[in-house]
Each structure stands twice: as C-alpha cells, then as structure tokens.
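Engineer: Right after this note come the structures.
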Structure I
Amino acid sequence: MTDEARDRVDMLLDAVRDHDPRPDLALKAVSMRLRRAAHLVDTEIRRRLGPQGMELWEVEILANLVTAGGTMTAGALQNLAQLTPGAITHRVTKLEDAGHVVRTISPADRRQIDVSVTSSGRARMRQVSSALSAIETPIC
C-alpha cells in the first residue's frame with residue numbers, strides 16, 4: 001500500500017503489530033475504522049444540533065416515542081436508550097420541563113409510567129430532521 005493510501009488506522013496497526021504476534025489484524029482494523037467513523041458522525045451530528053439547542057439524546061428519545069406511535073413506558077424507553085433508570089428519569093424530566101413530553105400513570109398498570117410526546121416534541125423533531133438527514137444522506 002502506498003503512503004498516500006494509508007490512513008491513521010494503518011499507522012496504529014503498525015504499532016500494534018510490534019506488540020501483537022498475530023499475523024492477521026483485519027478484524028482489529030475493521031473495529032478501529034468503525035469506531036473512528038462513528039466518532040466522526042457523532043461529532044458532526046452534535047455540531048449540527050448545537051445551534052438548534054438540541055442534544056443527540058433528545059433526538060433519540062423523541063424519535064423513539066414518535067416511531068412507537070407517541071407513547072411508551074419509561075421502562076421501554078430505558079431499554080431502547082440503554083440507560084439506567086435514573087438516567088432515563090433525568091432525561092425525561094428535562095424533556096417534560098421543556099414541554100416536549102408528558103408523563104402519566106399507565107391505565108393498564110399503575111406501577112408503570114407512560115411517556116408521551118407532545119405537539120411541541122413533534123415540532124422539535126421536525127426542526128432537526130433536515131439537519132440529521134443532511135448528515136446521514138452522504139454517508140449511506
């Protein structure tokens with residue numbers, strides 16, 4: 001491979017080869033490139049959401065609610081977001097304070113809390129959807 005075709009991952013793999021006797025580091029190369037790509041996409045998403053005063057976790061929670069028809073249990077949101085109960089409570093509280101979601105006791109099971117997206121939350125999603133599409137379209 002020419003020096004022009006090499007990237008930072010190739011340089012890192014050269015350093016790994018000095019300490020790792022395995023001859024095939026192809027899986028490590030794929031893993032490293034996936035992490036780098038994810039980091040670049042995440043950075044660009046944050047850069048585009050920042051001027052709109054929105055964070056990625058807000059988009060993810062609101063998108064999950066909209067996709068699910070508008071209402072989910074807090075537990076289901078927690079599972080989708082892969083967060084602790086305390087973290088999902090904190091985030092839902094912030095969205096509720098902003099008027100983007102409401103919490104109610106589930107009529108089916110009073111031990112569960114339902115989280116529903118409001119019209120303000122749906123408008124917030126529309127506000128950022130074009131910014132997110134602009135990022136994702138060239139990638140796909």
Structure II
Amino acid sequence: MTISFTGTQHGMTPQQRELLRVLLVKRAPLFFVHGGCIGADDTADAIAASLGIHRIVYPGPAGPKRVGDAELMARGPVTIMPARPTLQRNPVIVGCGDFLIACPKGTKEIVRSGTWTTIRHGRKQGKPVRILYP
C-alpha cells in the first residue's frame with residue numbers, strides 16, 4: 001500500500017500529528033508520497049521515516065518553501081523525484097497512492113489552496129481521502 005499526503009505549509013496541530021502517526025501505524029504502508037514542502041509535508045515525512053516507511057518525494061521548484069534534499073535523506077530511505085511545478089506535481093502525488101491523507105490549515109475548503117486543490121484531485125481520481133482537520 002502507498003499513502004499519499006498533502007498538508008499546509010503552516011504545519012500541523014499536535015492532534016493532526018498524532019492522528020497521522022496512528023493512521024500510518026494502522027495502515028502500515030510500504031511507501032509514503034508527498035511534495036517535500038516546509039510545514040506539514042516536512043513533519044509528515046519525519047513521522048513516516050520514524051516508522052521505517054520508505055518516502056517518495058515529488059518536490060516543487062527550489063526555493064524557501066522546499067525542504068532540503070539532504071535533510072530528507074538524513075532521515076532514512078527516500079526517493080526524491082525530479083522537481084516539478086506545484087500544479088503539475090499535486091495530481092502525480094495523488095495518483096501514486098492508494099489513499100490520500102490531508103492536513104489542511106482550517107476546516108473550510110479554500111479555492112486557492114494547494115492542500116485543498118490536492119484534495120480535489122484525490123476526489124476526482126476516485127481515491128479515498130481522509131482529511132485530518134486541525
């Protein structure tokens with residue numbers, strides 16, 4: 001099983017972090033796919049790595065919102081794919097997984113939000129989507 005993940009660059013609440021950890025332990029995925037951004041992606045990556053899950057990262061372009069490759073590699077087994085523009089990589093992240101976990105900043109859907117756009121991609125692709133609200 002492969003789990004895809006999306007989350008806000010503002011990070012996760014303690015409750016979101018704990019629920020993500022519980023879901024990963026329960027589902028025991030072989031792979032955990034995300035976009036390598038600061039905030040929730042970075043925290044989720046650390047949680048998955050601590051559980052020994054191989055991570056696959058589809059990063060966006062280099063810049064201040066991207067977690068460094070060296071930091072990701074220091075956590076353990078990871079595959080870092082070539083960088084893609086954000087709007088191109090989000091459907092790929094969803095498509096790689098059997099299941100999408102999302103950690104948005106708020107409880108209401110926002111039109112111009114990368115997290116909510118990825119959730120919509122999941123729904124369009126017919127993937128099960130689990131939203132962990134703050």
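Engineer: Of structures I, II, which gives 0.95 when FRET efficiency 1/(1 + (r/R0)^6) of positions 12 and 100 (r between Cβ atoms, R0 = 25 Å, to 0.05) is computed from the coordinates?
Structural biologist: Clearly, the read-out refers to II.
Engineer: Given a value of -12000 for helix-only ellipticity at 222 nm (-39500 (n - 2.57) for each DSSP H run of 4 or more, over all residues; to 500), point me to the structure among I, II it was derived from.
Structural biologist: II
Engineer: Tell me which structure, out of I, II, gives 1.15 once Rg/Rh (Cα atoms, Kirkwood Rh) is calculated.
Structural biologist: The read-out was computed on structure I.
Engineer: For the read-out relative contact order in percent (Cα under 8 Å, 6 or more apart), a value of 30 was computed from one structure; give its label from I, II.
Structural biologist: Structure of origin is II.
Engineer: For mean count of other Cβ atoms within 10 Å over residues 92-99, which of the structures I, II scores highest?
Structural biologist: When mean count of other Cβ atoms within 10 Å over residues 92-99 is computed for each of I, II, structure II gives the biggest number.
Computed from the coordinates by the stated procedures, all read-outs in this text should not be read as laboratory data. Since the structure is predicted, the reported quantities are computational estimates derived from the model, not experimental observations. Cβ atoms are built from the backbone, for glycine too; each structure is taken alone.
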